[in-house]
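These are the structures, in C-alpha cells.
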Structure 1
C-alpha cells in the first residue's frame, strides 16, 4: 500500500483523466485540443514500438505515442487478438465436448470430460470474470444457463443409462437429451461466444488524446474517464517513472488510488527521440 499525504490542489484548467491498462493517468486539459477514437491510422515503418503510427488531423500528419508500450503493457490490438483466440478456443472446447458425449453414448463408454460447468476452462474463467460495463455483463450472464444445461446433460445421460428400464426407452430419452445438447444448448453457447467478439471489440477501442505544445502529437490510451481537478499528494514509494514522464502524483477517489500526472514535455521529447 502506498503511503500518501495531500500536498495541494491542482490549479487552473481541469485535467483529462484516462486509463492505460490498470493505471490511471492525467494530462493538463489546457494542452488537449481533441479527444477521439482511433479509427484510421497509418503505420510508421522503421520506428520503435512506442510509435503507434500517424493520423491525419486537421490536414496535418501527427504521430501517435502508444502509452501502453511506454508502460511495458501489451498493445490494445494484441490484447483483443489474444482475447478472441481465447473465446475461439473455448468455443471449440464445447464443440469437442458435445462430440465426445455423443461418441461415449454410441460406444457405451465412460464420458471423460467435465460434467460441472465450473470445472471446464471456460467455466473457471467465466466464474471470475467481471467488468464495469453493464452491457458486457448482461451479455455474459446470458451464457450461464445454456452453459450449465450443456454440462449437466452429461449427468442426465449417466442417470438414464443406470435406470432399470427397457433399452429402447433409455435410448429414446438419451437421444432427446443429445438433440437438446447439440441443437439448443451448444448452438446458444457458441452463438453467444461469437457475438461477444463484436461487443468486446468496442471495449478494446483505442482513444487518442491530441496534445499541442510547440507542435502536435497524439497519445494512445484505453479510455478517457473524467475531466476534473485533482489534489496532489506526496508518495513515499515513488514510481520508477517519476522524473521521466510522471511529474507528480494525484489523489483518486479512494485514499489508496494514485493518478499519474504525466509530463507533456517529456512525452513530446520521447516521441521525437523515437522518430530519429
Structure 2
C-alpha cells in the first residue's frame, strides 16, 4: 500500500463507471491535467484480468490486483492530492458490489449501444481471429453498467450523475463543467486539452500499459478533438445478427439512463 491518507480524510472521491468504446479516456485525461487530482485507470478491470475475484487478505495476488486490494488502494488519498478520480468498467466487478470503495461519489458514462457495440465489434474484427461478434457481445457491458446504476440509485435514493458520450464530444466545456460542479471537483479550462503521447498512460497499472497501442488515437489526442461525423446514425444492417440483437436488448437500458443524463444548455435529441 502506498503512503497516503485513509478514507476518513476530507478529500473528494469520484468513480466514473462505464463500458467499452464510450470515449472514457477523454474524461480520464482531462482529470489528469490537474495536479491536485490522483487519477486511477481501471484498477478493477486489472483485477478482473489478472487478479480474479479474491476478496481476503490471505489470498492477495502477487501482482497486487485483487478486488479487495483495489478497494483498499482507492480508499487511500495520495499525499499532496485533494481529489481521487477513478475510471473503470462496471462489468469488471462481476457483481461483487461489496468491493466498492467507501466514500466515493459514483457516476456513469454512457454511449448509444448501437455505436459503442458496433465500435467494439470493429475492434475485435481487427484483433480477434475467430468470431469477433461473440467477443463484442460478451464485453458490451451495458447490462452490467445498468445493474450498478440501479444499485447506486437505490442506495442513495436519488438519480446518479450520468454523462452521455455524444453530449461530451459536442459540448465538452459545458458537460465537463457541469459534471465537475456536481461531483465537487474544481473545473478548469485547462481540462479541455492535454499533451499528445504515451506520458498520458504513466499512471496506468503496469499490466495495462502494454495494451496502450490499442488506444492509439486516444493516446495521440490532445483534447476532445473527435471526428463529429461519429455522432451521426450508423448503418448496422451489415453487422452479425447476434451483435444487432445485443444492441437491441441494450438500447432500453441505455435510454433509461440517457433520460437522466447531465444535459447541455443546447439540447439535441438525436440518439
Structure 3
C-alpha cells in the first residue's frame, strides 16, 4: 500500500477518544475538555465503565458540539476496566454486544443524538484483531442491530476483514499515544514505553499518521497504516494536553479535523426537547416529566 498524499487538497482526519468512563463518584478523564478537541466520541456502554448519568452527560455535550458518537462496547468487566481478556462464549459475547448497543442507542435518542459507529474497547479490541470467533460474534451483533453502523478497528485486523465480508462499512484507526509492534499490533501496556506521554512526540506522530499514513514501530520498522481516524486516550495522564498539542499540529499543517460519520447533527429527543434560551443566557435541558 502507498502512503497518503499530504499535498492532497482538503485533507482531513477524524480524531476520536474514549469517553464517559467515569462511574458514580469515581471520575476518570475530562470529557468536557476532550469533547472540545475531538470529532468522534467512543462512549462507554456500561460494561467496562460509565453509568447512565455519565453517559447521558457525554452524549448531550457531543450533540451540542457536533461530535459523532461511537458505541464503545466491551467485555463485561467493570472491575478490570475491560482490559482483561475474558473467555466468553460466542453466544455470550454476541448477547453482551447487542445489549450494549441497545442501551447506548436508547440513551443517545433520549439525549437528542444517535450512535454513528462501533469501536470495541480494550481487551475485546485486541482480541478481535486476531480471533475470528470473537470477531464474528461482535460483527454478527452489530449487523443484527444496525447494518448501517461502521466498525472502527486496527488496520489489518481480523474484525475488519470479517466486518467487510459481512457487508459492513469498516474504518481504519491508528493510535497517536501508543507504541506499535512490528506486526502492526499495539505494544502491551505492561511494556516500557507502550504509552507515549510527551506532547510534542504525540503531536508529531499524529501529524505523520494523518499526512503520510505511517508510524515507526518499536524496532524501527515503518508501518503503513493509512488511518481514517486517530485515537487519543482520555485516561492517559495529561490527555487534554496531548489532545491540544495534536489539534494544534494538525491545524498548523492545514489538516481538517472532522468526523467520518455522515449527518452528525442533533435529532429531536422525545420528551426532552431543548428549552428556549432566556435573553442573554444559555439553553437549558427541560426537566423530564418524571422528575
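Bear in mind these aren't lab numbers, they're just calculated from the coordinates by the rules spelled out. Keep in mind the model is a prediction, meaning the values are calculated, not measured. Cβ atoms are built from the backbone, for glycine too; each structure is taken alone.
General observations
- Which of 1, 2, 3 yields 6.1 [distance in nm of label points 7 Å out along Cα→Cβ at positions 132 and 164, calculated]: 1
- When relative contact order in percent (Cα under 8 Å, 6 or more apart) is calculated for each of the structures 1, 2, 3, the largest result comes from 1.
- Read-out log10 I(q)/I(0) by the Debye sum over Cα atoms at q = 0.12, 0.18, 0.20, 0.21 Å⁻¹, for residues 68-219 alone, computed value -0.62, -1.06, -1.22, -1.30, structure in 1, 2, 3: 1
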